[in-house]
Structure P
Amino acid sequence: MKIASFSPNLMVKNVNKSIEFYCNILGFSLVQTVPESGEPDWGMVEKDGFFVMFQKEESIKQEYPELNSQNSGGALTFYIKISDIQEFYNKICSHMDVSHEMHKTFYGADEFAIKDPDGFILVFSESSE
C-alpha cells in the first residue's frame with residue numbers, strides 16, 4: 001500500500017467560519033466547498049501541500065452515525081512543524097490570544113498553541129536544529 005494523502009476531516013459547527021480562520025489567520029488557501037455557493041456542508045483548504053477538510057456537524061453525523069454522541073473540537077491536538085516560528089507567533093498574537101505561550105520544550109523545540117473556532121488545539125513547533 002502506498003498512501004497518496006492523509007488529510008483530517010474535522011467536524012465543525014460552521015464551515016465558513018473555519019475556512020475564514022484557516023485562510024485569514026493561518027495562511028491556508030481555499031481549495032473547494034460543497035456546495036460552491038451559500039452555506040457549505042463541506043470545505044477544504046491547503047497550505048504547502050497539507051490539506052484540511054471541514055464538514056458541518058449535522059452533515060458528518062448523518063454520514064457517520066457513530067459520531068452522534070461526539071461534539072466538535074475533538075480530544076486531539078494537531079502538531080505542526082514550521083519554520084520562522086517567532087515571526088509566525090508575532091503575527092498570530094496580533095490577531096488572537098494564544099492558549100499556550102511560546103516556550104522551549106524539554107526536547108529542545110520552540111512551541112506555542114492556539115485553538116481554532118471549534119476548539120481544536122493547534123500546536124506549532126520549530127526544532128532548534
Structure Q
Amino acid sequence: MSDAETFPPPLPEDGLISRMGISILSITPDIAVGTMPVHGNTQPYGLLHGGASAVLAESLGSLAAMAHVLTIDPEGVAVGVDLSITHVRSAREGLVTGTATALHLGRSMACYEIEITDESGAKVAVSRLTCALKTRR
C-alpha cells in the first residue's frame with residue numbers, strides 16, 4: 001500500500017469498530033485517538049463493558065501499529081499478539097476517549113499504552129497492546 005492509497009484503509013461498515021460506534025479521530029505511528037459511546041456498550045448493570053474498553057484499546061493500538069509498519073514495509077501488516085487491560089473506574093454515560101501512545105516502535109514489534117478516559121477526563125482504564133509486524137502474504 002503506498003501513501004497514495006489512503007491510510008487507514010477503509011474500515012468495513014459492518015466491522016466491529018463500526019458496530020461499537022467507535023470514531024477514529026487521528027492516527028499516526030506514535031499516537032492514535034478515538035471515541036466510543038457508553039450507550040450500547042454496557043454490561044447488565046449499565047456500566048461500560050470491560051470488553052468494549054478492550055475493543056477500543058486494541059483498535060486504536062492496532063491502527064497506530066499499522067501506520068508504523070507501513071513506514072518500514074509498504075506490504076506490512078500489524079497483528080495484535082498480547083492485550084492486557086485494567087479497569088480503574090466505571091463509566092455510565094457519554095463518550096469515552098482512548099489514546100494509544102507508542103512505547104516501542106521496532107521492525108518486528110510495536111507496543112502501545114492505551115489510556116481510556118471519560119468526558120470529565122477521569123481515567124476509566126489503562127491497557128497495553130503488543131503487535132507483531134509482518135509482511136502481508
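All of the numbers you see were taken from the coordinates with simple rules; none came from a lab. Everything numeric in this text was worked out from a predicted model, so none of it was measured. Cβ atoms are built from the backbone, for glycine too; each structure is taken alone.
Couple of notes before you dig in:
- Which of P, Q yields 3.3 [distance in nm of label points 7 Å out along Cα→Cβ at positions 36 and 84, calculated]: P
- Which entry (P, Q) yields the derived value 13.4 for mean count of other Cβ atoms within 10 Å over residues 28-35: P
- Computed 15.8 for Kirkwood radius over Cα pairs in Å - originating structure among P, Q: P
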